[in-house]
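J.: Dropping the structures in below, format is structure tokens.
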Structure 1
Amino acid sequence: MGSVMWLMLALCAGFLAYLLYTRQFKWLVKVVRNMALGVAGMLIFNLMLAGFGISVGINAVTALLVGLLGAPGFLLLYAAQMMLG
């Protein structure tokens with residue numbers, strides 16, 4: 001199990017080095033910024049909608065979804081929660 005984690009870490013580090021080398025680091029910064037804003041928004045929305053029984057779990061998958069898709073991903077999570085939950 002430990003060797004798989006080290007391999008994944010090495011792949012991530014290699015991908016970051018590639019982004020830095022090709023000057024596409026702006027894309028990564030945008031995704032991380034969207035993730036941070038999305039998680040903050042989910043925290044606020046979960047507090048506001050708790051009375052209605054609607055909340056979206058905050059984890060790496062939901063943060064990455066919001067980071068990659070932005071506002072549509074954020075709305076998608078809450079729409080799916082309302083329809084399925």
Structure 2
Amino acid sequence: MPDTVAYELSAHAETVMAEREILEAWVARVLNNPERTEADATDPLLRHALGRVAERDDRVLRVIYNETVEPWRVVTAFFDRAMRGKL
């Protein structure tokens with residue numbers, strides 16, 4: 001993986017990030033240094049990057065993105081309650 005990932009936000013990602021008060025800096029941090037990555041369960045083009053956000057009480061941010069396009073395209077991002085305490 002490159003030192004700094006080039007990515008763009010989809011319109012949906014921009015909207016939900018604003019609604020969920022997720023900073024783009026956190027998305028970039030998780031994409032560049034994920035604590036865990038996973039394949040998407042239904043779409044083979046998508047991957048999930050997960051990482052804790054210290055500024056939000058170590059909640060786990062899940063960033064779903066397409067790495068088969070250049071730049072990578074962030075589809076959505078959310079705090080994954082099910083992953084809390086599991087990273």
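J.: If P(r) over Cα pairs in 10 Å bins from 0, in percent computes to 17, 36, 26, 18, 3, which of 1, 2 did it come from? Write down the numbers at each step before the final one.
T.: Working: 1: 17, 36, 26, 18, 3; 2: 18, 56, 25, 1.
For P(r) over Cα pairs in 10 Å bins from 0, in percent, the value 17, 36, 26, 18, 3 is produced by structure 1.
J.: Here's a follow-up. Can you tell which of 1, 2 yields 2.1 when distance in nm of label points 7 Å out along Cα→Cβ at positions 25 and 57 is derived from it? Can you show the working numbers first?
T.: Values: 1: 3.5; 2: 2.1.
Comparing all candidates, it corresponds to 2.
J.: Among 1, 2, considering only relative contact order in percent (Cα under 8 Å, 6 or more apart), which has the greatest calculated value?
T.: Greatest value across 1, 2: structure 2.
J.: Related question: Where does the value -6000 come from, among 1, 2, when helix-only ellipticity at 222 nm (-39500 (n - 2.57) for each DSSP H run of 4 or more, over all residues; to 500) is the thing being computed?
T.: 2
J.: Moving on to the next point. Using distance in nm of label points 7 Å out along Cα→Cβ at positions 9 and 33 as the calculated read-out, with 3.0 as its value, let me know the right label among 1, 2.
T.: 1
J.: Something else about it: Say we calculate mean count of other Cβ atoms within 10 Å over residues 49-56 for every structure; which of 1, 2 gives the highest result?
T.: Comparing 1, 2, the top value of mean count of other Cβ atoms within 10 Å over residues 49-56 belongs to 2.
Rule-based calculations on the coordinates, nothing more; no lab input. The model shown is predicted, which means the values in this text are computed figures rather than measured ones. Cβ atoms are built from the backbone, for glycine too; each structure is taken alone.
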